[in-house]
Structure 1
Amino acid sequence: MPSYESTAFIAASRERIWAVLADVNHWHQWTPTITSVQSIDSRPLELGARFEILQPRLPPAVWTVKYISPPNGFAWETGSPGLHVVAEHRIEEIGDSQQRVIQRVTFTGVVGQVLGRLFGVLTERYLAQECTSLKRRIETQQ
């Protein structure tokens, strides 16, 4: 199963990082990898909430929140027959004012095996860019 990960070390509290990360409807304001995020259910980021995400070079996808633990992170998933994609966003404390943010995307299923490899380079680039953009957003707006 193809899996890709990127990490950022951010000088801020977990709560500050969580506030930006959990505000998914505004991701397009700080990362170029997201064109828009729209809540399908008019719900905040919570278990079971669904969001349509538009990204450059990718088809629209509906993501459903499957795990959430503020301010530690969340995971959501999308898919279709033969394809299951999970995106994890974790915040780990490594010091009083230093956090490690880990973003991981995992592809499973028959189609997922193929698409995961086909879009691997793009996925890695997007994850790295999202981590860099998140770090910049938080550390320049404290």
Structure 2
Amino acid sequence: MEKIKLFTIGFAKKSAERFFALLSEAGVQRVLDIRLNNVSQLAGFTKRDDLRYFLRALGGMDYLHLPELAPTKELLDEYRKNGQDWSAYEKAFLDLVSRRRIEDRVSEDLLDRACLLCSEETPDRCHRRLVAEYLLNALGNIEIIHLL
């Protein structure tokens, strides 16, 4: 059985040209937006409706918002605003996705050639990496590819 290819990408510090080229060159078929807030003014070209249009028009890709794969506002605030250390955030987030049983909410077909989208520039301190690794541990048979 061939491995599921699951990509991740963050849009911070990327031009629209670079962002869409990375997705297209990787062969991504759908973007799974796992941000809590996908209409923020800070999102620029990745605001929900614009992103859905650009993905379809520029790369023939689908778009799906999956807030159940995002942290809660309280968890995010504790980390970003109150200075919670990364290891505590990581543990709390992994507990959250485990309680949500996210592995039961996404099919292997949905994940294959999909790309988890968040804002962070790199995956090392981003929940998209945690989601991808959680799914790998829960489902197996996943190859994680971070688009940088």
Structure 3
Amino acid sequence: MTYRIIGCAMAVHNRLGPGLREGIYQRALAVEMDSAGLSHVDEKPVEVFVDGASVGLLYLDHMVEDALIVEVKALRHQLTDDEVGQVITYLAATGLKVGLLLNFARKSLEYKRILPPKKLDAWKERIKRYAWMPKKPHNG
């Protein structure tokens, strides 16, 4: 399945080229995955719990076939450990075993297949970094 998604991403990159906003690539990839017959949920919300309490939401760019996380980037620089860490954090939060990180903003499509580390405990602490949390109401 990873190769099918990379094929879809290459088709999007070949058609659109670099230089667009991330959201455009994300939506174009969704259209391409639909055409390829891949089941996916876009902007998939994942509730994050710490010590049994809900602390926020993560939004995955795409969850494909209920088995793979796809994170879309449009960065002029090469993918760094920070972007890889984001995907590993998503894997830790969801329990999924494979992530795919795509960068459309370079001359050639850049992609990385990411597997979770053997010990996820340290990564679970990083989840808060990527979780969206509603602001506490101001009492005043």
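Taken together, the values in this text are just the output of simple stated rules run on the coordinates, not laboratory data. The model shown is predicted, which means the values in this text are computed figures rather than measured ones. Cβ atoms are built from the backbone, for glycine too; each structure is taken alone.
Once distance in nm of label points 7 Å out along Cα→Cβ at positions 32 and 48 is calculated for all of 1, 2, 3, which comes out largest? Intermediate values should be presented prior to the final figure.
Values: 1: 3.9; 2: 1.9; 3: 2.8.
Comparing 1, 2, 3, the top value of distance in nm of label points 7 Å out along Cα→Cβ at positions 32 and 48 belongs to 1.
A value of 1.7 was derived for distance in nm of label points 7 Å out along Cα→Cβ at positions 24 and 40; which structure in 1, 2, 3 was it taken from? Kindly include the intermediate steps, with their values, before the conclusion.
On the way: 1: 1.0; 2: 2.7; 3: 1.7.
So the calculation was done on 3.
When you work out relative contact order in percent (Cα under 8 Å, 6 or more apart) for each of the structures 1, 2, 3, which one comes out largest?
Numbers: 1: 32; 2: 47; 3: 23.
By relative contact order in percent (Cα under 8 Å, 6 or more apart), the leading structure of 1, 2, 3 is 2.
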